[in-house]
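Several structures are given next for inspection.
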Structure 1
């Protein structure tokens, strides 16, 4: 493809393909049905020496690649957390790719920087976060959590580790035993060491127990260790349990510890006025992250990271070689100094498109619909004597299991539910995943895909029951 006319023709065909895909997405098995190595075996072992036509490339895409795709945008996708897209977000991504801007500094594309500042303020105010918070878009919550932990490390050590490095870490980071694995990874990458991540016991609802946190901090202080950062979960990955933010925040303030809140998935719910109570105690936080690319209909990757002390963040990451100096450095935000990445995509554009295309009320309406559908699903599970709810519902996730004969052997019930999940997913009708709750294998059903409707949830419940009935004695 070497001229604009060919590009125009192929681009129109590509848009038609995308529209057809979304129109027919329910015809695909939700979870890819291929075996390990199957796609690899169909791909040539070396790159082509001569140019190939777009027709040939698309033929292989349709016949080889598509059968190895799990369809995250299907309304029958109920696994993990969603990685949502939407039509305005897709259109914005097309423009982002076309413009191809490298948005590391204000000078390299002023609109990218200033749009990012504006939409982050829109989100902050919409979620009723403290006005003192200033935001930046990271690629993922994992990167944002790393930024928080490294910033906490530097602030507690007066920025000396950046200068001199670690001799031996005496810093301690705390999170609940149900917190996301990205926290442990960040602690390792930050040089603090996984042995210095203290996992705090949770209650029967999966929430961090504040008194256990306080006891752990006091015990570390007696050992001449330095409490560095506490990570609270506003929605754990397994069950969307919400830690007692206000109580944890008070402890962090008392001991002068950086308090980071991981709201990667559940944070989107804060745009609903009726759920504003979830952010009680947010004023204690030093940093906060949530992912619009999970439950706010914006293509991956788009992670909203807010920090109270902008200077601490910038002092942690800023490096200014001569070739990056500009005349505007002292009067603008250069977001390359707000995290690990120097190179940055124009992520704010898709968030802007989504917020304007849906409007605040449109976004709220979508979330409310998902919450209502989840309530319906929970009711069906509760009323069916063959199934058990395993933990109180939090937002739009239901954790349950199948136990038709009132079995008492935990291992036997766990294996039954593992088999049921695998059978359901192998059917391609829906896709759901699992978690463990007190060593109980739990089926985990999330209702948050952009285009999910009541009919899809009803079909999913019928699918679960149909496959479960094959195990009845």
Structure 2
């Protein structure tokens, strides 16, 4: 059954009871609904927006950014049925095994679970995303730790379109235009949640279990706001709610003259080399550029190495080389000062304080990309395949360009997974520390992000959570 809280008499559905309420209808929320559909349990999925895009539903996403240049928060997310899958480009790759492991030089960049805990859900997650579950990765050189990596590409799946049929089932309900404004806590459990529509219709729904799956900014914002509304007595005071927020910086870092076969190749470094250099994970891509730009690059080489320039011009004439733009997307270290907080003077239509994103890339973050491309350059020189020229800011403490891609719209952290409430918000089963029946789904639970796009891992985690939900 589909309910639109803007249009119905709220008294007719007030105090409905469910086994599980999933708050959010993006990849995390709808993967959960799909996995739980045959459980014979009463399930409700709550969507803050409508079935389609509207400026009204997007307005509550307004916020501010303190620190490095970042996207307008209102447009960095989607607030209608299907969530952020509505503007997802479809890139998929699982996290590397070493992304989960402890690192003595970045202790917080590790998970309390291993990749093996997620591997049983890879095939099913891949079917949901309509991709192959195999990845063609290969170490190219052990001395420099260079490896070839691969991605798979979803059509991309728009979750709202694909899974609307679920709500034809008698045990699944969908509530549209229903915005979470409060939880009711009894003892150590949540027994009800309150939702409001844009017309200020209000309902309270009861459930045995609640799952917050509203995205990598909203999960933190709603927890902070609702805790504030409850005089900071709702959640464990030790938990760093909103802290250790992360992105994947995306920037052009240089130009290259490469063998034609390297065009659109993806490279990274092995775990051993990353540990040796004390850096985190980074993905490098060579994207072909125009022949005119290639000629200019060869001329620059010829100015200081005439023989090499002549050789490169000859190879260009024979179509053996091409010019390439070097793009990087990499992992940020968990940094406590990168966080979601609440505005002190701006609220949305529901009385929820607007989010403030504190976001800064550290020197450690820049060293990760610099050391990665250095090893790839060493490997390239060994093969005599061409030349790499880095932009000045990469090897110095200079500012990042502000007219680049900036980041991946990958909102991670803020309600991170941890063994204790001192360092995170949820345990290894995604249950909020200290609350018996509140769980969080989505990339906000990532303790670290690797360099891979997060959607595949989000779906794997949701499928794993669904199996846990069925047992309790």
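Quick note: the coordinates plus some simple rules give every number you see, no bench work behind them. Small disclaimer: the values here were computed from a predicted structure and weren't measured. Cβ atoms are built from the backbone, for glycine too; each structure is taken alone.
Determine which structure produced the value 0.95 for FRET efficiency 1/(1 + (r/R0)^6) of positions 143 and 295 (r between Cβ atoms, R0 = 30 Å, to 0.05), calculated from the coordinates; the candidates are 1, 2. Considering all the candidates, the number was obtained from 1.
Thinking of 1, 2, which structure, once distance in nm of label points 7 Å out along Cα→Cβ at positions 79 and 247 is computed, gives back 3.6?
Working through the options, I get structure 1.
Kindly point out which one of 1, 2 the value 23.9, 76 was derived from, the read-out being Rg and Dmax of the Cα atoms in Å. So the calculation was done on 1. Work out which structure the value -13500 belongs to, where helix-only ellipticity at 222 nm (-39500 (n - 2.57) for each DSSP H run of 4 or more, over all residues; to 500) was derived from one of 1, 2. Value -13500 for helix-only ellipticity at 222 nm (-39500 (n - 2.57) for each DSSP H run of 4 or more, over all residues; to 500) corresponds to 1 out of 1, 2.
When P(r) over Cα pairs in 5 Å bins from 0, in percent, for residues 95-190 alone is computed for each of 1, 2, the one that comes out at 2, 10, 15, 16, 16, 18, 13, 7, 3, 0 is 1.
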